[in-house]
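Multiple structures follow.
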Structure 1
Amino acid sequence: MSHAPTTLQERPTPAPAVATTSLSSRTLPRWAPLGFAAVAIVLGVGLGLVAGWHSRIQWGLLSALFFVAISYTVTTAVENKRQAKDRLATSVVWVCFVLAVVPLASLTWTTLSRGAKVVDGYFLTHSMAGVLGTEPGGGVYHALVGTLEQVGIATAISAPIGLLTAVYLVEYGKGALARAVTFFVDVMTGIPSIVAGLFILSIMLMAELKPSGLMGSLALTILMIPVVVRSTEEMLKLVPNELREASLALGIPKWRTILKVVLPTAIGGITTGVMLAIARIAGETAPIMLLVFGSQLINTNPFEGAQSSLPFYIWEQYKIGSEASYDRAWGAALVLIAFVMILNLVARGIARWKAPKTGR
């Protein structure tokens, strides 16, 4: 019995894959934007010097234009137009970010460098009583006390009103009344501070009231309420409706659902909105000039007598025009920035503490 010979057919071995390099795939390296930025800075500064421009702002604008142009041109030549458009959009975003950060960093550095010369324990614990404006010395204690009291009273009045108004608009508001409230809140958001001061001043004149920190707080309240309402309203709208529906399905009343579910969920954003409103009114000067009048002495009673505040103190010292008064003005500006920063840190801590706990 014979058997036919079998032949083994060998399968062809696949060719090894060739590794593509960044040059063969025509892809720019990750450090390309940094290189573009370095070249753009050199070209911007060089062209500015050749043209006789001595302003660093002009150098920076030229460098920004060169950065965008170089990024788009090189990416088009090396990669393709689609990647070049993406790189162009990214470059514009980075340029806008730098343009926004540079003035802020410059302002912060200038305030720190000039205000740190006078800010010490004596400056924070003494007033301007008995100190001439052109002479060195004196402090900011009376203005700091006035700011804390006036902002505190305004916050105590406007925060509950703004919160309850936002709850009404989101949870209950329907029909003409809700639309009217929303319209007036939007209008009040753009009211200049001097108008709020004039409104309270007219009430003072009709009621024959004297200037005090309370009058200034009432004007600040008018400015603060719409900011609190608008920010709180947006935060409440972000709370998922499923949470409300689940709570109501368990038979919990709506008011308790709002108190125990909706508000704790949005407490972080609500607190941030209140802090933004406080930061806005903390720097207002016009209502204080009209309603509080300012004072060189320490007045811890906001319901009687003239008071000062940090913005009013800064304007007052800058108006004097001496070297010592300029230093005191920058010192007060540094104290005001620190005041707002501390408030924001406290707000973040409260929001993190009160935020609902997430499961695993």
Structure 2
Amino acid sequence: MDTKKPYLAIILIQSIYAGMFLLSKAAFDGGMNSFVFVFYRQAAATIFLVPLALFVEWKSLPPLSFVTFCKVFLLSLFGITLSLDINGVALVYTSATLGAATTNCLPVITFFLALLLGMEALRLKTSAGIAKLTGILTCMAGVLTLAFFKGPHFKLFCLHHSHTADTAAASSSLTWVKGCFLMLTSVTFWALWLVLQGPVLKSYPSKLLFTALQCFLTSFQSFGIAIALVRDPYEWRLGWNVRLVAVAYCGVVVTGVTYYLQSWVIEKKGPVFLAMSTPLNLVFTMLCSAFLLCEFTSLGSVVGGLLLIIGLYSVLWGKTKEQRLLNEKCVSTGVNKQGTELTVVTT
């Protein structure tokens, strides 16, 4: 059973993320403003995480300098607040399936940004470097396919009739393309957040407090954006409906449960194992959005999603192969050093 726990954990993680896309889309289709939703989501996450972080890590609380605080503030603004706000607008324009599909770009875009910042290397004379370059190009082809090619639409068995499918079918091609590129922009901000976290965590190593501080800051940032753009008091109402469920689910379950589960999986199996489970999110979201939200599934979404998955695995394979070769080189170097020292002592 212990060997199966990581596999059960990644299935649960991707199921939670699929539920996030579905509930967010359902709330937006129900009339909830996306900017208000992001504020409530981050406020719920703050209420959940801040007391937990202070209780767990209060004794080991590291000092927070003004420079580090400014870095965390900017990291929260671009990596979380703007990323979530843009993602919400894109989800209104497109579908939950597209939102799940573009998450497969995240490891590829993260690697590309790390490459531009000099944190990664691309050696085109090796098979690993060629695989990573092929993965980047395939991922770009997948994004273009999602944006510009729809093809015939398929409708699976639906539990109830919803106006979501009618709205999606009637949406203009320009709106869909705009939503695709907004979604890609959101994932790019998310990837930039992942790349720049490392240097900030060196000066503030407490991960749980670091996450709680970001949730606290994004609550104020998203509130400022929402209050500037949404003046109608009715749009701020939650009520006992899908809006409240979506806010509570995204704020508590997604932020709280998946944070712990992802850390546990990375500790047991490593980050590559977790990244390779990302396509499960697309499969779960595509099936559930067809059954529950009655969304149409287009041929372009299927083909684009497959290209994104192929690009993801190509980059991950190249990265894993490079890491394996590096480990073997380190082991070989260590053996040679030990042999040299032994020879000297014998002499």
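None of the figures in this text is laboratory data; all of them are computed from the coordinates on show. Keep in mind it's a predicted model, so treat the numbers as computed, not measured. Cβ atoms are built from the backbone, for glycine too; each structure is taken alone.
9.8 is what came out when mean count of other Cβ atoms within 10 Å over residues 59-66 was calculated for one structure; which of 1, 2 is it?
Value 9.8 for mean count of other Cβ atoms within 10 Å over residues 59-66 corresponds to 2 out of 1, 2.
Thinking of 1, 2, which structure, once helix-only ellipticity at 222 nm (-39500 (n - 2.57) for each DSSP H run of 4 or more, over all residues; to 500) is computed, gives back -25500?
2
Given 56, 37, 19 as the derived value for semi-axes √(5λ) of the Cα gyration tensor in Å, which of the supplied structures 1, 2 does it correspond to?
1
Looking at structures 1, 2, which one was relative contact order in percent (Cα under 8 Å, 6 or more apart) calculated from, given that it came out as 20?
This value belongs to structure 1.
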